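Read through the structures below before going on.
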Structure P
Amino acid sequence: MRAVVQRVDCASVSVDGEIVGEITQPGLCVLLGVTHSDNANVADRLASKIWELRIFDDPSAGHSRPELSAANLAAPLLVISQFTLYADTRKGRRPSWSQASPAAHSEPLVEEFVQSLRKRGAEVACGRFGADMKVALVNDGPVTVIVEITET
């Protein structure tokens, strides 16, 4: 699984003009891609990694080096499925999507990822799987990191 994680002041995702997921306070916007070899164990490990990822500043530390995680702050997350994270652009100008897992495999793993975050105590809002979504966010920092977990 591959995720683009953005530290945000707020974020929302809408479908056909209707907001389907939103966080209104500082937290994380997570774009999540699934590939063929991913499974529930990978989803759980990625959820743990992102929940504990120390990318928030600690104002009491006297410096701007990130020290705190979403878990430390009980910061909310907005999770949005994003098959395009597995685009292969090595040849030509048209991306290949062959590394992205089909919906029958990826949709349950996206849900597994969300449930794993919730089991850890996270407040999680979501996009709508497979829909044409519009994402709005205010990136804080900006801080954007790519996190990838594979089966070992």
Structure Q
Amino acid sequence: MANQIKVGDKAPNFTLPDTDLKTRSLKDFLGSKVVLAFFVGAFTSVCTKEMCAFRDSTARLTDLKAQVIGISVNDPFSNKAFAEKNRLPFPILSDYNRQAIKAYGVETPDFGGLNGYTVAKRSIFIVDKNGAVQYVWTTEDPTIEPDYKEIENALEKIE
């Protein structure tokens, strides 16, 4: 497993399909602050709470000039149903081939005791407009949500 990206590192670019099968790259979003929210799986209880918390903070995050991007290993079709059901106003990208979770070092292999089934650790990376990582939060425990106030505070400190 790759080493996890740290504060100060250049954020690895990725190109992943969104819920409409349009390819989206990190570089497309640079120029504003980006909150990369890697989540374990669509339709799971904690991931639903997390993505809905970001949805409910959209106005505040917009004021902070931040764009949220959700990323999971689910296929684009499941992600589309998840985004529609929860009225998520930000892109949800499908890392079905696990390129982004490997690049960011947030793989959880053999998830749920399923040999060979790899998902993302619940992780947040804030990337500044120049592509540098300014904030990192990751948990090994998929039942723990990030501290949303801490994310907002980190965004406030970034130019």
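Since every read-out is calculated from the coordinates, none of them should be taken as a lab result. Given the structure is predicted, the values throughout are model-derived calculations rather than measurements. Cβ atoms are built from the backbone, for glycine too; each structure is taken alone.
Here are the numbers for this structure:
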quantity	calculated
Source structure (of P, Q) for FRET efficiency 1/(1 + (r/R0)^6) of positions 62 and 86 (r between Cβ atoms, R0 = 25 Å, to 0.05), computed value 0.85	Q
Given 1.00 for FRET efficiency 1/(1 + (r/R0)^6) of positions 22 and 110 (r between Cβ atoms, R0 = 35 Å, to 0.05), calculated: source structure among P, Q	P
Structure with the greatest value (metric relative contact order in percent (Cα under 8 Å, 6 or more apart), set P, Q)	P
Computed 0.97 for Rg/Rh (Cα atoms, Kirkwood Rh) - originating structure among P, Q	P
Entry that produces 2.7 once distance in nm of label points 7 Å out along Cα→Cβ at positions 14 and 38 is calculated, selected from P, Q	P
Label whose coordinates, when mean count of other Cβ atoms within 10 Å over residues 70-77 is calculated, return 20.9 (choices P, Q)	Q
Winner on distance in nm of label points 7 Å out along Cα→Cβ at positions 102 and 126 once structures P, Q are ranked, highest first	Q
